[in-house]
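Read through the structures below before going on.
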Structure I
Amino acid sequence: MILSLIDWIILIAFFALSLFIGVYVSKKSGKNTENFFLSGRNMPWWLLGVSMVATTFAADTPGLVAGIVREDGVAGNWVWWAFLLTGMLTVFFYAKLWRKSNITTDLEFYELRYSGKSAAFLRGFRALYLGVFFNIVIMATVCLAAIKIGHVLFGFSDVEILVVACGITLIYSMLGGLKGVLITDFIQFFIAMAGSIGAAYYVLQLPEIEGMHNLIQASNLSEKTSFFPDFSKPEIYIPLLIVPLAVQWWSVWYPGAEPGGGGYIVQRMLAAKDKNHATKATLFFTIMHYAIRPWPWIILGLASLVMYPNLASLAEAFPNLSKEYLKNDLAYAAMLKYLPAGLLGLVVTSLVAAFMSTLSTHLNWGSSYVVNDFYVRFINPKASEKKKVWIGRISIFLMMFLAAILSRHLNEAKEAFDLLLKIGAGTGLLFILRWFWYRINPISEIVAMLSSFIVALVFFLHNKLNWEFWQLKNHEELVVTIVITSICWIGVSLLTPKTSAKKIKEFEDTVFDSKNKFSHFKPKIISFFAAVIAVYSLLFATGYFLYAKYLLMSISLCFSVIGFFIIAKFWKKIIA
């Protein structure tokens, strides 16, 4: 596929704007680590909320959703739609607490909540485990999506794609710090949404599809368009719906959907002006992430089944593509070949924007761990602010380089998604309870982390090496990991000493507003359920509108409005 002049102008203009922003804010961002990693803690909710949404709109996300739709239909998205409950739990119970903690990274929580050498070790270990190892794996999946898009659209080699895309992202991430990331995220979000909506609209007008009505009537889509799986087939609805809603959302740690909050989501809460802005930003993100953004990707996933009914048709359409990249997540990029000049440039730019937004956030977040929670904490506590910023920039460079190398050894976004779920399986409940149940201690966290990783690694090797010791499906492996991990960390919590009363009191005085840490629990729990119903109803209303089922759309909208009204009524108590 060849870009026209207008396409190149759009793409190059975006690259230039991103670099300009990085250079423009670099002087202020480079003054100290609070500016570089938290933008001076004075950011408004709308900028932070949009940044959260932009960050979770990675280059691999449209491909992931399109691949899920191709394999399991629209209902297959419950594997990540279920995390809406996780997000709302963070909004109503934890966002305020994170902002009140006034720490620099979420890993500082360990020495705020726990005491002793085990707390320090946990903080340092998690800094490397999450900020470097885990972070590099996530960024590699994003780089994999860029490789596939570049292969399909332009025939570029993986090295050519990585050098250009990663190079520009690296420059403005190293220069601009979090403020540069937030500003570019804001611009990138609207470009990304315009591109995905424009692509979906145009594809629906293709003569092979002829509108949304004809698309959902296509013969090979009869079992793909429903919002819910077939309840007469337990082998389908149990893994797609029951496990995610009953178990996964509260028990699994996953980047961007951490139970109780974590990672770059908490980084943005900590950068907010106050607890009100932190809570609003997280609520805005959760609404946009689950209710508004997915539908263009879902439409393209459905449309791809008309244009490319199976993997063989994809292989026939792209004969020069490496076989290891021929997976269902390729379909999104493959559909872009039908776009006209101008729109193609906008969509390509939107994918580049999504790629850069996610990588820049992960680079800044990961380097904040390396600097604050490892280098300053254990190696050079007296380091100057200038030196800390430079260490952050060096770590950004190294992480980007390693992620690019790893991306050449991955095959499919869904495979990486499933692996990350298993690595975090069973730890979610610990992250929810550690604020309130004081039997949890650093040993609990270490055991939870190691047990989930070991079990996930065993399952991964079993499947990769075709061992035949047992025959478990993917969702069964997830549940087994959750059970084993939960038994391990709960048992350790009950058998080991809890944190000292003095440390607990210091912790409560810092993060809770009154002696009763469960104050305003009733309005919070009511708002939690109201928000879950409101956002799911808005998600379904959008789908019913596209399906031209206007009565169901109206009913869903009514539920959504009622839910948001309840939230507004209790808002002052939620943030009190």
Structure II
Amino acid sequence: MGSGPRGEEGAGRAVLGDRQPLVVRGGLVFTGLGPSGRPVGPGEGRLERLDVRIGPAGTVTELALSLRPEPGEAVLDAGGLVVAPGFVDLHSHSDLYALWRRGGPAPLGDEPKLVQGCTAQVFGQDGISAAPVGEEGPAELAEAIAGLDGRIPLERWRWRGVGEYLAALRREATTRVAVLVGHSTVRRLVMGTANRPPSPEELAAMQAVVDRAMAEGALGLSTGLVYVPAAYAGVEELVALCEVVARRGGRFFVHVRSESDRVVEATEEVVEVARRSGVHLHYSHIKTAGRRNWPLAPRLLEILEAHRAAGFPLSADVHPYTAGSTTATVLLPPWVLEGGVEAALARLGDPAVRARIREQLLGDTTSWDNWWAFSGGWEGLVVADAPRAGLAGRSFAEVVAAAGVGDPHSQAAFDVVLDLLREARLAVSLVSFNNVEENVARFLAQPFTGVGSDALVNPDGHPHPRLYGTFPRVLGRFVRELGALDLVEALQSMTVGAAEAAGWSGRGILAPGVPADLVVFDPERVADRATYEEPRLPPVGIQAVLVGGRQVAAAGRLTGPVPPAEDEPGDPAVPGGPEAGR
């Protein structure tokens, strides 16, 4: 690898091809472990001047104050740089795109993560997982999850159960991956998109699906209570499913029912579920959306701190931006989506239904999470991806105006957007401006929060800048510039703390016998460059990224074709079954 200069051009030339013995010298190292060898908690970590030796099998073999390179060992000069375990993305939507390279050096969903130092991802978010697949095959599920997780050719869906899906990821993904089973996926499998409580038999069947998914390796259950059909579930259903998860020591990842006008009630709901079931609650992308709801952030923290103080396990994740991104189906009240895609498309062809949708978007902010309202209308919403060419990156207000409609509140304006959704068969994604940086910093500073990109890949569209910028933005903007948390706190939350939040054993640490997944960065320069206008700009200050001892990225780009991480030896077992995580 050589011991080239610290500058990024030097790091770019210092490329490790095939895996070989390596010493990372002179860095300030965050191991994720305390003096006793146990994983550190919030406030317990430290940076140490250490060298790291990586053996020919790609595992860490030694950490010491000074290691003399032996014959045949390459050297990576980390003088003045920080060396840390690779970052763990607690909320990823690369579920499908981690399986598809499409001719590139790495899968479409992995490359943006690797260049920012992220070497591990948690899939199956917001109640939407790519497995299990029903006996009828993947077509219906593929269409249902396209708005969040995108599309790959159907012939690539070669799995049915969670275990088979994890095996497929092992063959293709260049990052480490763990999987949650999605509530909407489970509900759809058992009872379709029916808007009603499950029968006792249906509830038992859903519990069995969740139990089997965890036996095959899922680390827990996720739900998105704004997304159909999970949105139709009540507390009793959630408690029953979470009891299964709790028995297996899993996690319950939650996109709460409202992040806006009823965010307090929505938070109280999931806390009740966690208390009654005993499950570890993980609060996904915690926020209070919409200007009038920004003052509610302290109240949310009071509720969650009371939950922790009562002895219940709790974690959360935050993305470091004031805009979010999701499927554009959130612009539709849940009743529109009853019965599946075809039923929804038929409704969208009815002028009376369109008038009702407009009326509800203009005036109803409590019966469901009204993204149009808390984003400030069409101006606060941007097209991220749509089948129609030329729309990605334009605000919905611009799309409406380009159609010749002057009044953004008119039925004609709403029809322009509903036409787009109908034409795209609902497969449109958006960016929503709804948050304030003060609250982002407030939530990031909590001892129970980690970091999740929540990034839709949109390989042919206009993604959110968090796809390429999440982790460098935390280190640059929120650590160095704002001081919302210090460097060690940030590293703990993005590595060993994140692994603990997911229940993912053996991740987020540097220790002998552990696969050498690590990131080397300049704490004075690390920063995101991706913007809403140019969302694919890579970060700066990430000097080297290694997976299993191989350097895979440097200076904002991949160093060459990246092999799957599957073959890395020494992978620790993960609770949940033989295929759990990796």
Structure III
Amino acid sequence: MADILQDRSDILGEIAGHTICGQLKDIAAQHPDAPAYSNPSGDGWDTITYGEARRRVLELAAGFIALGVEPGDSVTLMMVNRTEHCLADLGALHAGAVPITVYSTLAPEQVTYIARDCGSKVAIVGGEAELARWQHALQELDHIGKVIVLDSNACPEGERFLTWEAFVKLGQSTYQEAQVAERYEAVGPDDVLTVLYTSGTTGNPKGVPLTHTNVTYEVAVVDRIGQLEPLGPQISYLTYAHIAERVLSMYLPLFKAGHVHFCPDPTQLGATLGKVRPVTFFGVPRVWEKLMAGLQAALSMQPEDKQAQLKQAMAVSLAYYEAGQKGATPSDEIKALYEQVAPALAGVRALIGFDRAGWVGSGAAPLALEVQQFFAGLGINILEVYGMTETTGAFTANGPDNYAFGSVGPAVPGIEVKIAEDGEILMRGPIATAGYRNLPETELFDDEGWLRTGDVGEVDADGFYRIVDRKKELFITAGGENIAPSLIENFLKQHPLIAQALAYGDRRPYPVALITLDAEMAPRWAAARGLTYTSLAEFTQSPEVIAEIDQAVEAANAKLARVQQVKQWRLLEVEWTTESEELTPKFSLKRRVIHSKYADVIDTLYNDAK
């Protein structure tokens, strides 16, 4: 405990008095000509430097002031990741406002709820699609004074609307250095930096206020554990409504002078990786699963002798990383073998843009061990972290020199973590939010100030944590067995054809599963086997596909205890997406939504077995 408190004291001393406003000023002074933000432009990039970025931020701050934004007001943003998103966010911050990015997949009613809850004064949206989601809010809420539209062609007529170009000119024409400086210099470490609304699986979103201290502490921790290099290129592609993306590609670069390349269309991530060759990269498990499936498909097209050589090299690399777990040193024999295969593996990594990647991480949901082992075989050590919006991101994390496969690592420096009697993971420390916005009575904290995560976990003798499941998502079979559905689901999703799976069995005699196919992988899988692919719905009816999924279920069952094994399953003809409401914006299952939507299918799985 003494070490934890000492680490906490050291980090709090390092960040004392720091704000994101002050950090942008410092980094722009230290590296005025270093590239800061790059939008894709044709085959190249449209880049601005840190010096240019700060100038634009200050001018946009003047624009917000001219629109009547006062200190403490909320400015809401809904647009893809691009330079303008960061500039607008930081501009609002420098005007003393609180910038809030809203998930672009939320229903209009949810957007209205958030805009009302935060009292949005100004909304900044990308274009026509985002405007459609804001129409209900604009009709209901008079306090949204201005709507700034990035796509000038989509900007409606009327005094309430302003194009991005007009807003930029407003800021340039009204900028007064002293006026803007007065605003951002008044911002303190304990002021709210942003509010992130949790996507949730049921009910209304909850606003999580995070302060400058919360964020600067988290950044300091990430930098310590990740051993990050300055001035490195990185990619921003996850929404800025996601705490991980916000910390890693909006705030962290202001401390490391990182060069952020934006990928507005996540379907172009593979191509962007090849162009940018990032030194750091974070992906949710679904991203890693897709990268693995694509790479496996490409490698399967190679001659058999080359495939055999690569498999042998990957086995050596995996053994090397397995031997280095928890700070251990691989034997001289393993080191020598690894050095022999390293050049060949480097060539494979270059094919997917990971040839100079140092820190690569995963979070938001458990990463399947097989995915982690596959990439370790390529010399890419995916470091799992664990945290939530309410904890400003990661509060346990694996590091390059201290990791364990299948774990989310030990507690980060200065943060207390423990397992409650019922198995729930609890945390306490300077990265915990003070509570939900406008929801004073919640069960987020216990009487001793421990933040309840809602996740069930375990910790080993070396302090490495593992996540078992969501506390409220465990189901109990009719036989009284407590089963974690995610365990079953992760094994099912190891097959490249399977995009999503939901395991169910609450008060039922045994688990069953609903399965959906990966729409991107299905055509490639069909082509490799000489099958005709016309549509996903028709593909799910193919005898070859049904047989393949049946084998995938059998393979998953072989890794499960008997009471956990799937006895019946159904391959659905549709995709589950955020738009169709089965998934949250972080690609987590909305279990209650799926249980309700497919209740008749689930019942059929049990009735047909009688």
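Derivation of every value follows stated rules applied to the coordinates shown; laboratory data play no part. Here the structure is a predicted model, which is why all the values come from computation and not from measurement. Cβ atoms are built from the backbone, for glycine too; each structure is taken alone.
When helix-only ellipticity at 222 nm (-39500 (n - 2.57) for each DSSP H run of 4 or more, over all residues; to 500) is computed for each of I, II, III, the one that comes out at -8500 is II. In this comparison of I, II, III, the computed figure 2, 12, 18, 16, 15, 14, 13, 8, 2, 0 for P(r) over Cα pairs in 5 Å bins from 0, in percent, for residues 390-493 alone is attributed to I. Can you say which of I, II, III returns 28 when relative contact order in percent (Cα under 8 Å, 6 or more apart) is computed? Of the options listed, only I reproduces it. Using the calculated result 6.4 for distance in nm of label points 7 Å out along Cα→Cβ at positions 70 and 534, pick out the matching structure from I, II, III. Structure III accounts for this read-out.
Consider the structures I, II, III: one of them gives 29.1 for mean projected area of the Cα convex hull in nm² as calculated from the coordinates. Say which. Derived from III, not from the others.
For the structures shown (I, II, III), FRET efficiency 1/(1 + (r/R0)^6) of positions 54 and 110 (r between Cβ atoms, R0 = 30 Å, to 0.05) is largest in II.
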